[in-house]
Structure 1
Amino acid sequence: MAKFHANGKFLLSGEYLVLQGACALALPLNPGQSLEVTTINDKNGMIHWDAYTPKGFWFASIFSKHDFTVHASDDMDKADNLSRIFKEIKSLNPNILQDSNDYFFTTRLEFDKDWGLGSSSTLISLLAQWADVNPYELLKRTMGGSGYDIACATASQPIIYHLENGNPIVEKVDFKPDFSDKLFFVYQGHKQSSGKEVKSFKERAQKSDFSKEIREISEISDALIKTTSFNDFCALLTRHEEIMSHCLEQPPLKFQYPDFQGVIKSLGAWGGDFFLAATQLPEKEVKDYFQEKGLEVVIKYDEIVI
């Protein structure tokens, strides 16, 4: 049996503009996704796939080991997506699955599948690890995106990530804020389609010059790492929100929580998934505030970030 693991992710700075070359501060997370691959004595030319979430069984598929045709599944959309990924893996590494045995793949997601912490990116990373192929190339051929989440999947600490001539540049950084007890991640209760948001932003970027914003966002990413002041950190987050509000032509998320005593910053695609709340309030007051707004999932920084 072969076992693999990939981390989940948060993008603390650089959302959207990372696609245009901005430096982004990304955080690998303790919860992620695992993969177990075993060979079985059956010789029917099949791949069996079982997937689980923390709540239990998720979905199952059976498809051909040779041409990846789906033979059975309780979720054909997911099965078809897996089939496409395997076809691209085979084109990148023709030597996989050459033996006569059938295969059993088991994935176990370690966070709620609706949280947007990287169910897709961890899958790409896991299969790239198993097949010994370039995960960024596999991402490019399948789901697309900047690749910061692929970098987080195998990172052992926070990273600064940017694209240089389309190539991923990953730098490990020492980002361990002394004020981490003042940082909370809050789930908004619905998942945002990253692929749809990326496509929409690329269309907008073709009509706009964001070079100034890219430079300032990169400077903010660097400053977030270096600052030891909670107030300065909050000021950087606020400025980041102002810049992205201008680029996206959307109001900052803080407008939805005007009475919150602290700073709120969107993470990743605006309008969904998690956001960061930075505040001097005690933990109980933070959780009480957001729970009164109907937001039940509030996670402390140190509980989830590697």
Structure 2
Amino acid sequence: MSKNKKPILVTGAHRSGTTWVGQMLCLDKNTRYIHEPFNIDEKRISPLKYWYEYVSLDSPREKQQAVYDFMNEIISFSGKGIAKDFKVIDGPRDVFRFFRDIYMRATKRALIKDPLALMSTEWLAQKFNCDVVALIRHPAAFVASLKVKNWTHSFDHFLEQKDLMEKLSPFAADIEKYVKTPPDIIEQGILLWNIDYYILNEYRKNRPDWIIVKHEDLSLDPVGEYKKIYQKLDLHFGASVESKIRESSSASKAGHLKRDSKKNIHTWKKRLTEAEIERVKKGTEPVWKAYYSDKDW
């Protein structure tokens, strides 16, 4: 049994497979799944105000301390964290979850699944000594997923974070324009993908220890790719884990968190028109070339 208790952060753009990866890594019985602490819609007492909140070592000390305390109470076994969880109990199911969580806090390795923490990943890795797993998904697949869900984005949440906007200077004009006049879902997806993976590419230049994984590689060879991740994270990859990973990606077991992973890779070619695919390819080209090649289109 591994004694490694470093927190694991699974992040990347939303709709990039972070839920699948988080759940599959938590097949190791010594991990504890934590769902999206940076999600401002979650029922938590939180200092966070924005989608994709940005925290860095240059952020005001008060902000850093508030977010550190918030995350530490979630990750660690602490009286403050337990007290906060107690305050949001609402019914018998919450009571059971509350006591189960106390036990897991004390005994398990924290795994934080949170695409919305992407902008703050470097700070979280520094402050909590996290192992980072970052998911990349093909830009056309990402945009197609947004199109199907009709998920728009509030770009004013970027604009209102002045320190983040300094990092996003190549996209400042588009962000300002989209706040005033939101474009269609395709253009929104293009800009959001560019922002997410531009930031990740900047961060990873100085963090060779981070595990960067393409959603497509996981889909093509789930067992082989997950085994590599398990080894890098010092997690236990046994027969039961392998079986459940196969089941999660099997066409015969389609359902919640179960998918025909190989078939799923190219569904964007049916969900997007040829004109939309060309828009996505051209619009994301400066960034996708850091991760993909022309043959991936």
Structure 3
Amino acid sequence: MNQLWRHLRTEEQSPDRITVWLDVSNRSVNVLFDEVFDEVLELLCYAKQRSKPPTIVFRTAKLKGFIVGADLRRILACESDSQIQAFLKHGQDTLNELASYVGDSIAVLDGACLGGGLEFAMACKHRLVVDKSETRIGMPEASIGLMPGWGGTQRLIKLVGIDQGMRMLLDSSVLDARQAFELGLADAICDLDSVEEVLRGLTVGAIDGTRSRLRCKNEPASLDVQSEWKRWLSNHTMSYSPSQQAILKAVEVGIGRSLESGLRAERELFFALLSEPKTRQNLHKFATPKS
């Protein structure tokens, strides 16, 4: 196992399981950017080479949450459409690799799991949520004038349905641990002291099949989902902000065409939002400084 990683620490409890501690260097919280994606890809490559792909468990080594989102300073550094599209594509490709990993992958959502952090967790096959007051799960991009860029518009509604998914995407609503579990966004829930015990029993066969992650396929949604989407649109005719309009467009493209088309729409719609002065002000306000 690579010992030169800056942002990931690994423990191999057995040949069948690797625990990956997310600990982004020089930051008080975990955020996602190029180097983190590169290390996740190296980890997946290593795991795939094993004779039996091990279960990969992602946990946070930070006190302030799982992953709080993208590195906003990295996003602000993108000055052209091509630059932001390349950055988003890097993240999308990484999460697609994670989603297609043939072994099991489990994200332990302990504390804040927001924006890109939730997109990362949704690319795992399963999610275990820690039941404590600090655990907050959501997609806040629209509230600062942006949209998800790493598959959030595609994977969220496949897990929680169109009504709840659109509420989270458009209203930036945040769930607590119990709500996330009850909606099916998490496969299991426990207190912090019980995480290891639950993980030991959290095999594919032990997870309630009704809560198993729906795999995102690179094909149009079923006719039932497309009909449900049309009904939702007909019942929601209010005015939307530019970020909400972009989210609606990406969701619609993914439902009507394919996952890849939806991901492409995320990339192509992003820069116009990023170019807005108010959005950039918001990003400067919320950008996490280096510790």
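Please treat every number below as a calculation from the coordinates, not as lab data. Only a predicted model underlies this, so the values are computations on that prediction, with no experimental measurement involved. Cβ atoms are built from the backbone, for glycine too; each structure is taken alone.
Among 1, 2, 3, considering only FRET efficiency 1/(1 + (r/R0)^6) of positions 101 and 221 (r between Cβ atoms, R0 = 35 Å, to 0.05), which has the greatest calculated value?
Working: 1: 0.15; 2: 0.55; 3: 0.90.
Answer by largest value of FRET efficiency 1/(1 + (r/R0)^6) of positions 101 and 221 (r between Cβ atoms, R0 = 35 Å, to 0.05): 3.
1, 2, 3: which one has Cα extents along the principal axes in Å, as calculated, at 52, 42, 37? Provide the component values of the computation, followed by the final result.
Values: 1: 63, 43, 32; 2: 53, 48, 40; 3: 52, 42, 37.
The structure behind it is 3.
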